[in-house]
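Presented below are the structures under discussion, each in the form of structure tokens.
Since every read-out is calculated from the coordinates, none of them should be taken as a lab result. Since this is a predicted model, take the numbers as computed values, not measurements. Cβ atoms are built from the backbone, for glycine too; each structure is taken alone.
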Structure 1
Amino acid sequence: MRKSSISRALKQARDLRWPPPKYWDAIGAIDDVDFTPMYRVTRAEILAEDAAWLIGAGLDRTAAAQRLGVDKSYLDRALAQHSETVSG
């Protein structure tokens with residue numbers, strides 16, 4: 001394999017935030033089909049995803065913020081910052 005191919009693959013893995021082999025060695029769940037790696041996922045990203053699901057289920061942003069135990073302004077910022085994460 002050429003160095004340029006390796007560099008491109010490593011960059012793609014970083015851009016996609018794929019966990020490195022050391023992560024899988026430490027977690028030990030690489031063969032677990034029900035395991036979802038939370039590698040480099042921020043609290044705001046998780047909040048935005050959960051809020052998007054609640055809003056899609058019919059709650060407004062105020063009710064979603066209350067359900068998630070955060071201030072509505074924090075929820076609004078999380079949704080704005082991570083709209084690409086929750087939109088598909």
Structure 2
Amino acid sequence: MPTSSETLVELPSGVDLHARPAADFVRAALGFKSHVTVSSNGRDADAKSLLAVLALGAKRGTTLRLSAEGDDAGAALEALAGCIVGFRE
């Protein structure tokens with residue numbers, strides 16, 4: 001039975017979610033079967049779509065809400081939250 005999960009993670013102080021970090025994030029999301037959504041400032045995006053993630057315009061220090069639904073939802077959120085926390089300037 002598919003499961004759903006959600007977590008909050010803050011973008012590091014020196015990183016905006018621009019092309020390179022967004023591409024790394026999307027690449028990580030594509031490794032999971034679950035449907036993953038990333039939300040910022042009241043807007044939602046498919047975490048597997050680079051254009052959608054870039055359109056969020058998330059800036060340093062922004063809190064992102066990650067939600068996933070599917071058999072590997074927990075693992076997906078753990079990996080994606082780790083990806084965001086690991087971003088460097």
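A compact table of results
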{"quantity": "Among 1, 2, which structure scores highest (criterion: mean count of other Cβ atoms within 10 Å over residues 11-18)", "calculated": "2"}
{"quantity": "Parent structure of the calculated result 0.25, given that FRET efficiency 1/(1 + (r/R0)^6) of positions 19 and 67 (r between Cβ atoms, R0 = 25 Å, to 0.05) is the read-out and 1, 2 the choices", "calculated": "1"}
{"quantity": "helix-only ellipticity at 222 nm (-39500 (n - 2.57) for each DSSP H run of 4 or more, over all residues; to 500) from the coordinates reads -18000; which among 1, 2", "calculated": "1"}
{"quantity": "Ranking 1, 2 by volume of the Cα convex hull per residue in Å³, the structure that comes out highest", "calculated": "1"}
{"quantity": "When relative contact order in percent (Cα under 8 Å, 6 or more apart) is computed for each of 1, 2, the largest belongs to", "calculated": "2"}
